[in-house]
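Multiple structures are listed underneath, in structure tokens.
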Structure I
Amino acid sequence: MSVKFYNENAESFFDNTIEADMSYSYNFFIKNLSEETGEILDLGCGSGRDSKYFIELGYKVIAIDLSPVLAEKASKYIGQEVIVIDMKNIDFKDKFIGIWACASLLHLSYDEILEILNKIYSALKDKGIVYASFKVGSCDYEKDGRKFTCFTKERFLKLIENSNFDLKDIFETSDVRPNRGDEKWLNVILKKN
């Protein structure tokens with residue numbers, strides 16, 4: 001299970017992701033928010049890098065992660081509690097202007113991703129948006145005890161046919177971590193209407 005990897009590798013994961021420059025994706029997310037203030041859910045916050053960025057912009061952030069070890073490190077980094085919970089168990093209603101799911105949904109199966117998207121839809125306010133990122137590919141795989149569900153643009157469009165979201169944007173980026181630029185990510189912005 002993926003959480004075991006993050007518990008056992010929290011230190012190196014934190015160090016390898018904390019400085020990654022996500023500004024390109026941040027800009028897409030922020031420009032699509034319908035409100036300038038409000039709450040953002042960081043769904044699978046990892047190191048807390050993104051939560052810290054949104055907090056510094058003045059947003060109220062609720063950060064969650066499944067790994068208690070990583071959550072503890074992230075809590076110290078962002079200066080607030082990171083809630084340890086499985087995203088499958090979230091139960092928010094009409095609460096967030098945006099949900100940030102950077103490289104977190106990809107550890108779920110295809111069907112589970114659709115289930116979580118439905119929970120995300122409920123958690124968003126009207127006109128709320130979600131950002132999610134996945135490794136680009138047509139074959140799912142497992143590595144180091146972590147499952148990866150990958151998407152091409154076409155596969156993702158097929159997935160969201162079964163959701164109520166409107167697709168606002170879909171774009172590819174290169175991995176921003178050192179020496180990982182050849183890895184490609186599919187980024188999506190979905191909106192609740």
Structure II
Amino acid sequence: MDMLLAFSPFVAFVIIERTVGTSAGLAAGALVAAVLLARDFLSGKRRVKILEVGTFLLFGALALYSFSSGASWSVPAVRLLVDSGLFLIVLASIVLHQPFTLQYAREKVAPHLWDSPAFVRVNYAITFAWALAFAAMVAADLLMTYSSTVPHSAGIFITVAALYAAIKFTGWYPQQQREARQV
């Protein structure tokens with residue numbers, strides 16, 4: 001559940017962007033990301049995570065640029081920027097050999113499991129599933145931004161389906177791997 005909470009800046013962005021505007025939505029995303037970072041930093045039990053740092057930097061940079069330049073992005077264009085940034089954060093976590101899900105999973109299991117090859121492999125698989133979901137969202141954003149013939153509902157459907165698949169995989173895969181090892 002903590003991993004899903006890490007996506008709350010994106011939820012805040014969508015809600016505020018739809019009701020107030022793009023710049024305000026980006027600022028809301030940055031603010032929520034900052035709150036999550038502060039929570040982790042001030043907690044004696046939690047660690048600051050790649051996804052949360054990346055999210056704060058992403059929304060903060062886009063908000064600063066939007067306010068300072070007066071940029072006027074369409075909804076699909078700003079979502080393309082945000083979703084591309086999220087996709088790059090997830091890819092960076094893989095390249096840095098710290099798949100972003102690993103940091104959340106370590107908060108849920110005993111320390112002696114943290115370096116287990118099976119535990120690490122499961123987290124790479126889950127992180128790749130999220131990367132695929134975000135890649136699908138970027139593709140949907142590209143369609144919405146550059147093709148006027150694609151209905152907006154298609155982009156929404158692709159986004160919801162991609163997120164749903166990643167969430168289901170995140171819950172299913174670790175259990176499936178535990179059961180496979182017990183056989």
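Derivation of every value follows stated rules applied to the coordinates shown; laboratory data play no part. The structure presented is a predicted model; accordingly, all values stated were derived computationally and were not measured. Cβ atoms are built from the backbone, for glycine too; each structure is taken alone.
Determine which structure produced the value 3.7 for distance in nm of label points 7 Å out along Cα→Cβ at positions 129 and 145, calculated from the coordinates; the candidates are I, II.
Label of the source structure: I.
Looking at mean count of other Cβ atoms within 10 Å over residues 89-96, point out which structure of I, II has the largest value.
Evaluating mean count of other Cβ atoms within 10 Å over residues 89-96 on every structure, the highest lands on II.
Quick one: relative contact order in percent (Cα under 8 Å, 6 or more apart) came out at 21 when computed from one of I, II, so which one is it?
I
When helix-only ellipticity at 222 nm (-39500 (n - 2.57) for each DSSP H run of 4 or more, over all residues; to 500) is calculated, the result is -10000; to which of the structures I, II does this value belong?
I
Once Kirkwood radius over Cα pairs in Å is calculated for all of I, II, which comes out largest?
Max of Kirkwood radius over Cα pairs in Å: II.
Which one of I, II has distance in nm of label points 7 Å out along Cα→Cβ at positions 33 and 65, as calculated from the coordinates, equal to 2.1?
Answer for the origin of the read-out: I.
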